[in-house]
1. Identify which of structures 1, 2 gives the largest calculated value of FRET efficiency 1/(1 + (r/R0)^6) of positions 95 and 151 (r between Cβ atoms, R0 = 35 Å, to 0.05).
2. Between 1, 2, which one scores greatest on distance in nm of label points 7 Å out along Cα→Cβ at positions 199 and 295?
3. One of 1, 2 was used to compute distance in nm of label points 7 Å out along Cα→Cβ at positions 191 and 271, and the result was 2.2. Which label is that?
4. Which structure, out of 1, 2, was relative contact order in percent (Cα under 8 Å, 6 or more apart) derived from, given a value of 14?
5. Which of 1, 2 yields -0.85 for log10 I(q)/I(0) by the Debye sum over Cα atoms at q = 0.16 Å⁻¹, for residues 7-134 alone, as computed?
6. Thinking of 1, 2, which structure, once helix-only ellipticity at 222 nm (-39500 (n - 2.57) for each DSSP H run of 4 or more, over all residues; to 500) is computed, gives back -23000?
7. Ranked on Kirkwood radius over Cα pairs in Å, which label among 1, 2 comes first with the largest value?
Structure 1
Amino acid sequence: MFELVQKRHWYFIISAVLLGASIVAMLYSTAVYGSPLNLGIDFTSGSRLELVFDQPVTDEDVRVVVRGYAAELDDATVVMVGTEDTGVVIRSKPIDLASKQGLIEVLEAQFGPATELRFESVGPTIGQETTRAALLAVVAASVAILFFVAIAFRKVPNSFHYGVCAIAKMFHDVIILLGVASLLGLVVGWEVDSLFLTAMVTVVGFSVQDVIVVFDRIRENLRRRRGESFELVVNRSLLETLHRSLATQLNAIFIMISIIFFGGATIRSFMTVMLIGMVTGTYSSLFFAVPLLAVWQMGDWKSMFRRPRNAAA
């Protein structure tokens with residue numbers, strides 16, 4: 001039988017490197033932006049106006065015009081988007097529709113006709129509510145997973161371990177996803193908005209469902225193969241569900257890649273988060289949560305970062 005669980009020290013080392021890199025990226029982002037992520041206006045409050053001019057412009061020229069238009073735009077930021085130096089994104093404190101229209105007229109008088117692609121304005125109250133909703137969603141998901149797994153696996157020894165491993169796997173995915181988002185914010189200026197929260201919760205649901213399938217097969221094999229060691233049962237269960245997990249996740253991943261390349265720009269960031277989370281979730285379901293359960297059930301914590309004795313033999 002091919003050994004997967006017996007090589008768990010490699011999986012834990014990979015996870016440790018990914019988690020460490022994610023934490024470093026968030027710490028560096030905190031030093032640059034004042035928060036672990038480059039937060040969009042959905043979380044910080046403010047206005048976001050995206051324009052495309054008919055002729056090339058520079059961010060510095062646009063910034064001078066924007067900041068000179070009104071006092072509330074003194075700290076506005078301008079970022080170029082696209083590859084033709086015609087698209088700009090203007091972020092500022094919240095402004096109303098009249099101020100927005102006046103700003104567009106001033107910019108058109110200076111740089112020529114412009115097309116408005118997007119305008120969003122969020123107040124501080126809504127930003128705080130979005131942040132609170134994000135935290136409550138993660139906490140609620142953790143509690144629900146713990147109780148569901150504990151009840152579903154109540155006839156299995158140490159059923160609480162299954163629930164804790166599923167939650168650990170969930171936080172594993174969330175931290176890595178946040179780390180990637182933080183890195184993208186530092187490298188390409190990618191902003192985290194409410195769609196990121198939606199994608200993150202969706203990924204958590206998908207990935208937890210995947211690990212539950214493996215846990216359920218472990219429960220079945222524990223009854224069928226009472227003479228085998230727990231490590232062998234876990235390895236057998238992982239091999240029996242591996243093809244199902246990979247086939248299901250790969251189908252979704254191929255669809256997401258297609259949407260990213262051929263879909264609209266408004267959904268591209270959402271699908272990118274989904275793709276990253278799906279890949280991370282597939283890995284952690286098979287090679288983090290399941291080996292973690294094996295280590296905990298056997299009490300062999302030393303094998304997390306070194307080769308197990310029986311594998312070495």
Structure 2
Amino acid sequence: MVKKIGIIGTGIWGTALAITAERADNEVLCWARDENVVKDININHKNAKYLDDVVLSNKIRATVNLEEVFEFADVVLLTVSAQHTRELLQKIKPYVKSNTILVLCAKGIEEKSGKMLSEIADEELPQVEFAILSGPGFARDVADKKFVSVTIGAKKEDVAKKVTEMMGTPYFRPYMTTDIISVQIGGSVKNVIAIASGIVEGAEFGDGARAALITRGFHEMAKLTEKLGGKLVTLKGMCGLGDLVMTASCYQSRNFSFGVEVGKCGNAKEVMEKNTKTVEGIFTTKAVVKRARDMGIEMPISEVMEKLLFDGVSLNDAMAELLSRSYKVEGS
């Protein structure tokens with residue numbers, strides 16, 4: 001039986017996932033709104049806009065017709081950003097079949113509502129099965145066939161297993177879970193902590209400070225996860241600790257690199273005005289803090305990050321606020 005996967009979005013992440021899906025012996029149909037990108041993929045077997053040095057297999061095709069993707073595949077990966085996921089779900093409603101599995105591949109929480117992507121999916125398409133793909137993997141590494149390990153979560157074990165078996169290769173190793181809360185909170189909060197870690201790096205506060213921030217950041221991630229019903233054991237895996245370690249320490253990470261620039265100049269607003277790339281942690285910061293406050297959870301690093309990014313608080317004042325907190329018992 002021929003395996004078929006649809007990919008919605010042909011940015012660098014969508015293209016990299018198309019490449020790994022083809023390596024897993026699937027036929028792949030990508031959707032893009034840009035006709036030039038579609039022609040480039042179909043005629044030149046390249047996506048010069050994002051991965052100009054990578055030749056794509058002829059088993060990867062593209063279309064501007066959304067309906068065609070859902071006629072072609074029963075498993076469809078959605079690779080648009082977290083803040084555009086609701087809009088996309090509304091757009092694809094007429095085409096999704098009853099047996100379609102949608103895989104949410106963005107990492108983040110909706111800024112306006114503070115909701116996880118699975119919650120948005122349940123609102124917009126309650127009859128459809130969803131899976132979540134998250135974990136420590138840069139698109140460039142996936143495209144270059146470097147070893148990457150991820151987490152695939154779904155409410156039903158058989159759904160997670162199906163997506164895992166369709167996507168897994170020796171170079172792209174998924175771990176399965178039915179704990180979709182941890183997968184999403186891990187993939188979201190780590191972006192906030194990654195920006196903070198980058199700030200520490202850019203401001204040259206030292207490796208010890210960065211290690212402390214990442215450690216306490218994981219603690220914040222765990223508090224919110226467990227309050228929402230997720231499991232700490234899942235969060236200690238690829239989708240939480242693994243993703244945090246990578247994103248909060250690598251210049252490939254847009255969130256970390258953005259934070260570095262903020263740390264160097266000391267003015268978040270100035271860096272945000274010049275930034276042209278999607279830095280999901282910026283939007284997620286507000287959403288995470290909103291969700292935590294609504295649940296009565298204290299998340300000091302995330303709260304200070306919100307003030308730094310949106311309230312005009314200086315870097316020095318933000319650091320002073322964190323460092324003036326009362327001493328804590330380890331683990332509390």
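Only the coordinates and a few stated rules stand behind these numbers; no lab work does. The structure presented is a predicted model; accordingly, all values stated were derived computationally and were not measured. Cβ atoms are built from the backbone, for glycine too; each structure is taken alone.
1. Numbers: 1: 0.10; 2: 0.80.
The structure with the largest value is 2.
2. Numbers: 1: 2.9; 2: 2.2.
Largest calculated value belongs to 1.
3. Values: 1: 2.2; 2: 1.6.
Derived from the structure labelled 1.
4. On the way: 1: 26; 2: 14.
Value 14 for relative contact order in percent (Cα under 8 Å, 6 or more apart) corresponds to 2 out of 1, 2.
5. Comparing all candidates, it corresponds to 1.
6. Details: 1: -23000; 2: -14500.
Considering all the candidates, the number was obtained from 1.
7. On the way: 1: 22.1; 2: 20.2.
Largest value of Kirkwood radius over Cα pairs in Å: 1.
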